[in-house]
Structure I
Amino acid sequence: MAKRKKQIILLGINHIAQWDKDSPKSKALRKKLLEISKTHNIDFIAEEFSKEALSLNGVKKTTCQEIAELLKINYKLCDLDSKERKKCGIPLRSEVKTLLGIKGLVLEGRKEDKLIETELRKYDSIRENCWLEKIKNEDFLNLVFVCGFSHLQGFKSILVNNRYNVSTINMENYED
């Protein structure tokens, strides 16, 4: 009998949904995770977030952690911390800012922010391959992986190339 392929649903979000519990995006993520978990028999939730990011943002639990606990299913933080990024040759946002000669406060959506984000995107495939390494030996049949919506196509390609069944949901414009 052939072994069943593992199913992964990539859920692309605005990162605020992961940690700002009062935001409409977080409420929409919570609702969507519960819906997907029920309809797809999800047994694992993983996300693009790290323990270091939790600490730096003053977050005790992400939205995904709360849902995994509620559903009593496995959960994993999969993003790289600063030490792992350095080891993989991925510069930190602050290093890219300095490299580009950008000084002072950088507001989201401004020209300088877009320049930094464009430079950081060059390292997405390295990060996404590291995410795969963090989940590939986990015991699951149906996993939801929550990540920034800009990772949906790249990470999907990596997963498909590694013989996973993958579907994507882009929540970029979702609000409850």
Structure II
Amino acid sequence: MKLNCTTTLIGLIGLAAIARLLPHPPNFTPIMAMALVAGCHFADRRLAFVVPLAAMLFTDAVLGFHATLPHVYAGVVLTALIGMGLRGRTGVATVAGASLAGSLTFFAVTNLGVWQVGGLYAPDAAGLVACYVAALPFLENSIAGDLIFTALLFGGHALAVRQRPLIAT
């Protein structure tokens, strides 16, 4: 059976999404890697948004929904856009830089959401700063997870493409 590139990408993202459901350190997840690889490799740009968002929706239905999900999903969309900027430029340094940019974007957007809707911080500039400072310990795991899962997904895609008799690009 011959698979196409879209099917392979959906499979890789699906496997990464399942990893969200397994025990893991805080913020060490494949979320940004899924969006980055989708943005970079889906020929149909709509799929670059739909597939990672659908994977998120499926796993969030299992993990539970919360008030900051719009911010989380916005972080996914922004990272897919970063991935689109990688098209045709998938060298290790470029992809690692995009992964870091996705990590920082996700951090900025989701913690803005925590400040806006979480009710944990004062609704002023000092509260916003306090929210970001309190989130800094989680950033290290986010960056590490994003880099590792990005390497796995981009590497998995590259390996699949090399199997041209089985994968039509």
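Figures for the structure shown
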| quantity | calculated |
| --- | --- |
| For 34 (relative contact order in percent (Cα under 8 Å, 6 or more apart), calculated) the corresponding structure among I, II | II |
| Per mean count of other Cβ atoms within 10 Å over residues 90-97, the highest-valued of structures I, II | I |
| Identity of the structure behind -13500 (criterion: helix-only ellipticity at 222 nm (-39500 (n - 2.57) for each DSSP H run of 4 or more, over all residues; to 500), calculated), options I, II | I |
| Source structure (of I, II) for mean count of other Cβ atoms within 10 Å over residues 34-41, computed value 13.4 | I |
| Entry that produces 5, 19, 21, 21, 15, 11, 7, 2, 0 once P(r) over Cα pairs in 5 Å bins from 0, in percent, for residues 50-97 alone is calculated, selected from I, II | I |
| With distance in nm of label points 7 Å out along Cα→Cβ at positions 82 and 122 derived as 2.2, matching label from I, II | I |
| Ranking I, II by volume of the Cα convex hull per residue in Å³, the structure that comes out highest | I |
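Every number in this text was worked out from the coordinates using simple rules, so none of it is lab data. Just so it is clear, the model here is predicted, and its values are computed rather than measured. Cβ atoms are built from the backbone, for glycine too; each structure is taken alone.
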